[in-house]
Structure I
Amino acid sequence: MSQDSTPLLPETGRALLHRLATAQVAGRTPSIVAAVVRGGRPVWLDGRGSVGGGTPDGDVQYRIGSLTKTFLTVLVMRLRDEGKLALTDRLEQHLPGTAAGQATIAGLLSHTAGLAAETPGPWWERTPGTLRPELSDVLAAEPYVLPPGQRHHYSNPGFALVGALVERIRGRAWGEVLRDEVLEPLGMARTTLLPVAPHADGWAVHPWADVLLPEPAVDAGRMGPAGQLWSTAADLATFAAFLLDGDERVLSAASVAEMRAPASPPEAASWDSGYGLGMQLMRRDGHVLSGHTGSMPGFVSTLWISPDDALGVVVLSNVTAGLPVPTIAADLLRLVAEREPTIPAPWRPLPSVDPEVLELAGPWYWGPSPWVLRPAADGFVEMGPIAGGGRGTRLRPAGDGDWVGLSGYFAGERLRVERDAAGAVSHLDLGSFVFTRRPYDPAAPVPGGVDPAGWRAG
């Protein structure tokens, strides 16, 4: 990942400010603040409108709604990495007694569990959580509206269950766990469960007149994991940098990347949006962005990252409706990516390499198809057709001499390094696909065998 954190060019900053200013006017929002992240820090941050008589800056809190779900997913991924649960586990294995016990943890995180979108009335976003004191109060008697795993169906109560799961395993309130395991390590002191001044008030704008109506800012109680958090542009810029690169104190880059991989079936054969684990996906200008939108009465927010461009963006506003924050955020990313494309890090030789890994480097053949295996600087290897495309994959060491695929067709599949009696590498077996140093090497156990007459002229 590029660590280019140089300030943006003045003309780029002006273009970003123009887009933000026109959004504030067109969306008739009392205030809006945005930040662009590059190289691990905000390289542009500005606001329009007014909060408390002044222009909002990176320290003003806004309610971030469903962005809370991404934070909760980080906590679950930490539990997974610690071996305390598996994403394929059913909820009842860790949180018995709910009406949704058959839902898998991955199904909850990806909104594919088939649960209802909302709680039984009244609407939880505008009513206090004291109306739903028990976990059973956020679910209907029959919580499923679709067969599990059939399709993506967004469920706010599903994340109330995720919060309860974290509390059951950790033995503490989810907000405390979040503070100790994510917010404090990342230095996000201005991200809280309840607003702490300076903060924006939430407003509804009349659809046909330029007048305001205050919105209630309730404590969502049991539904808090679906949308409780308040944060700032500066704090969320830090979180965007984390979602780009990971942080070993919180969650590895590999686990963060797993969150943004598609985890639910798209609505159609070609798609421009999707969902991973606690992260929305959006296709723009040939790139897949990942992040989340958030809304609570009086507030809309969004955070998106573009790993291809090593960029992140945050947009926060205090209006109930009418502001297309995903489009605004995508426009801000595009302006920077087009005007100041990412400068790649200089090429450098590998800092070290295991001789047994180096022995695997170079061309391999799947039948007559030439592939290449290359060691990577992070200790992983990359393997794919020399011509590009196809079923290429990245693989991580499994710790026992094998490798495990991380992407594409071979994700989760094992690559075994097979050796002959003398200890030399004979061939590779990747998910039953045999790779040899020569096309259809007769000395290797090629499935179906190799014609003993060998290659011949036509």
Structure II
Amino acid sequence: MSTDPRSAADVPGTDGVIDPVTARHLHHLLATEQRRGRLPSVAAGIVRGGALVWSDAIGTLDGRLGGQPADADTQYRMGSITKTFVAVAVMRLRDAGRVDLLDRFEDHVPGSRFGGATIAQLLSHGGGVQAETNGPWWERTPGGDWESLAGGVAGSPVGQRFRAGRRFHYTNVGFAALGELLARAHGVDWFEVVRRGLLDPLGMSRTTTRPSGRAAQGLAVHPFADVLLPEPEHDAGAMAPAGQLWTTVQDLARWATFAGGDTAELLSSDTLAEMYEPHTINDNPGQPWTTAHGLGWQVWNVDGTRYAGHGGSMPGFLAGLRVEIESGDGVVVVTNTTSGMGQIAPELLAAFVAREPRAPEPWFASGDPSALELVGTWHWGPSVSMAKVVGEHLVLGEPGQARGSRFVADGPDVWVGLDGYYTGEPLRVVRAADGTPSHLDLASFRFTRTPYDPAGDVPGGVAADGWR
């Protein structure tokens, strides 16, 4: 067990270091998973408050007794977590006004058979693009350039399996395409874009395209015997943006804090939130859906708690990153085996949160007295809604129930919805001649202080003889 001495101090809920009892429990979980899954080595870390507050590693880099032990500075291949870096780089390009998410791919990279898919569809695996290449198993063979991938080897170019926008279809080829888009937009290869724009500013010097320094050997474990087979490692060429990167627990933990909201101003909080909105649902017939894809990130809905992150898999390696969106608490796990790792990432995070709960923020009187004229009972027709002010928000009804929503001020007497049905919709306070609120106009619906108040200018009018 170890804590990161660079950043463990002053972390909420840990008093600077994780509780030793919690640390022992997390160690036990990780060690149990290493033995159960027969993982040559496995390393993990927990982040909170922008810091790596716990890290641990079990096993040796070659899977043999007496071998070099793994640690938080050992490189492993992160596989498809690479896609999250590509996605953030694309969104930075969008925020700079150089691309639009509704642009067709062919507007920026002509010459492919899926050019009609939009950038948003490629980011969310909704473009219908085929999952893998037409050539040999790309994860185990050296890759060629974009022209050979898009144009096809021996007349077999990559293309689409489904109409763009029809359904979720995970695609490694689609992220190869996004890597090519980045390269053409910036005039350097996709990794240089990621390195200059993200890795260097975040101090992630141990995240590279090929193994460097202390690195684990990719291994396969025989399904019926305790013997190992080294897996190949190579440059995936045009397919590299789909899963090339190597990293360490310490570096990947910094990316987890980025995912938890500590973006070092490299990406706005609004853009990060946009990336976490579910765009395509990973729908398995006969099962309730819990997993979707946003713009480059996987998102999970577990009993109403939202998580974001990504899994990773390449021959010889598995990896996982997951953060709770609201709190920013997160976990990273890496191992050097082709298969066998279970759900240890969410298990570690759940165990940490259960044993190290965040202390509630203290309450202080911070409301705006001028908003008091809006609180209390309002009526949409005969239905009753209660309005209250919570912090900077006007809350009408109960968010998450029916059409309850929070609203944020957007100018004098204008608010904008933040939740559910009324997300993005305007609420306007209409005043009587004496300046007092007469009614609320919410997305054309009229809320009055009494049911169907004639003074509220109710559309369609109110029967002259009133209630009977």
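Figures for the structure shown
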read-out	value
With distance in nm of label points 7 Å out along Cα→Cβ at positions 260 and 316 derived as 2.1, matching label from I, II	I
Per mean count of other Cβ atoms within 10 Å over residues 116-123, the highest-valued of structures I, II	II
Label whose coordinates, when Kirkwood radius over Cα pairs in Å, for residues 236-411 alone is calculated, return 18.7 (choices I, II)	I
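Every read-out reported here was derived from the displayed coordinates using simple, explicitly stated rules and does not represent laboratory data. Keep in mind the model is a prediction, meaning the values are calculated, not measured. Cβ atoms are built from the backbone, for glycine too; each structure is taken alone.
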